[in-house]
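Every read-out reported here was derived from the displayed coordinates using simple, explicitly stated rules and does not represent laboratory data. These numbers come from a predicted model, not from an experiment. Cβ atoms are built from the backbone, for glycine too; each structure is taken alone.
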Structure I
Amino acid sequence: MMNSPRISVNARAAALIERLRADPAEFRVAIDKGELGETRIDAGSRCQGSIAAGLSLAQICMGGLGTVEITASAATPNWPWTLVVRSSHPVTACLASQYAGWKLSHGAGKDAFFALGSGPARALARKEPLFSELDYRDEAETAALVLESARPPPPAIVSKVAQDCGLAPDRLTFLYAPTQSLAGNVQVVARVLEVALHKAHELKFPLDRIIEGMGAAPLSPPHPDFVVAMGRTNDAIIYGGRVHLFVNGPASDARALAEQLPSRRSRDYGRPFAEIFASFNRDFYAIDPMLFAPAAVIATALETGESFHAGGLDPKLLDAAFR
């Protein structure tokens, strides 16, 4: 089998960013330069942002290795507009790029900055333990990082990211939007496939055997309160998300993966996420990590052609969370 050409998630993301830069008015985003020369794209903080901007953010997060579209679906009848995500390089797109695994913080008190970074810059910096298990390292002349934040990163964070990526600050682009915004809401729900890949990793399924992936989740209505907005984006995946993985290896392994992946295997399944979050005194890390998974899963064993189904959608819980 011939080796595939090397793929740069940052180079592919740069092409998508140019689309935003070419027509910020279309996407309702604002673009400026930071103190150190970095490019900053506000997709939903001081500007309105848009669903279109959220779709673009999601594809940038995946390093240009995934498609994210909106379609209508009868699977969740009261919330028919659904995000559909697909990747032929799901491990690289979702875990090496899209996963919000880079914790960035600076300062204390009212001026403290904290944000989770996602996107292709992670594959240049490789600062997270996860990268010791991923057979991917990017090389690029520019880098992009997406922040779940209502404000751009301060100079200290820009300097850290630049140093960790081995680039000058003016080679960096930071895109940011709070979860409460239209764009922020879209890009979080678009993690439906990534959530499945991350749980597969937690279940110790060999990542190199996951060949293709598709996912879908209803587009949750945004909310001005952060906790409610965050809860809704999680509920969209936990109670309304569907994922189909195509895997190599024995059919018995595909069956076990399908059975273990769905969110209902978690002890904390069964209430809107905002309620679960409150019950743990807003300690995100006290929640059972097995809850963060799609509601329904199909795993297809490529060697035998067999497909295994597990889990199921819960429209009533979606209604409770979204209204």
Structure II
Amino acid sequence: MKKVLITGAAGFLGSHLCDRFIKEGYHVIGMDNLITGDLKNIEHLFKLKNFEFYDHDVSKFVHIPGNLDYILHFASPASPIDYLKIPIQTLKVGSLGTHNLLGLAKEKKSRILIASTSEVYGDPLVHPQTEDYYGNVNTIGPRGVYDEAKRFQESITMAYHTYHKVETRIVRIFNTYGPRMRLNDGRVVPAFIGQALRGEDLTVFGEGLQTRSFCYVDDLIEGIYRLLFSDYVYPVNIGNPNEITIKDFAEEIIKLTGTDQKVIYKPLPVNDPLQRQPDITRAKEILEWQPEIDRSEGMRRTLEYFKSLSQEELYRSEHKDFSSYS
């Protein structure tokens, strides 16, 4: 049985990856230090013989006994509310963590896929964003701790591929949504749905004219799976190019939830990107992949998940005390 290590396994994307590789017949090793992850996302896997879990920070030395065929590095805070609270840990998991896992891949002769992000494009001056665009990132701005961690992650990954001949893959993930997102993680989908379910007005930043392109999680996982088993070593955008303004998206959520809240406006955060839309030509050509689930169906599924949460979860304002992390 082939063995795969998935870091960030208790997080939103990591937990869905665990499910996919279990379904495909792999022995899955999940690893997470649970800063932002939640064991509830993977507790259904604990009873399985081909799943094991390590509570570990990949910024520290990583050891896995025996053979290891694949590594998927998805450990990282992924929303501004998190990485603004733990900026140093965010930088460390993207740099030291990636270094440790690339070293493990070299030792085990494993293929490794690292999770990069559309945030490497910063506030883009090119639209839509193609993989050969170098980006427009403020290295010392509040979001720079995440953006630059991911840019460094890409650089060291390519260095290990070029110098040590490690088999590497890089996915640039655009806005993704679906079940197991945290309601309070600060990203727009759970933020809007949470506000609607609690009967609060929906908060839009700026004039709401900034755009996002939302990809349902099942589509993203399929793209990642295909990329891992492709022969392509350079970054690939995976996302849904169906672009919408945040203002219009807020109206969609109000309509979807059948609530009558109004939209309120607050100042735009520093360096908040004004446009996000992936050019997925490369994914179509190399992976024969494109998203299949449209936003209306994906949002319906996501709403059903959030409606299933307890009142305690729905009204919880803080996920974890970050004060001990640095």
Note to self: If helix-only ellipticity at 222 nm (-39500 (n - 2.57) for each DSSP H run of 4 or more, over all residues; to 500) is calculated from each of I, II, which structure is the one that comes out at -11000?
What the structure shows: II
Checklist line | Structures I, II, by mean count of other Cβ atoms within 10 Å over residues 100-107: label with the highest value | finding: II
Item checked: If log10 I(q)/I(0) by the Debye sum over Cα atoms at q = 0.10, 0.17 Å⁻¹, for residues 20-115 alone is computed and equals -0.39, -1.00, the structure in I, II -> I
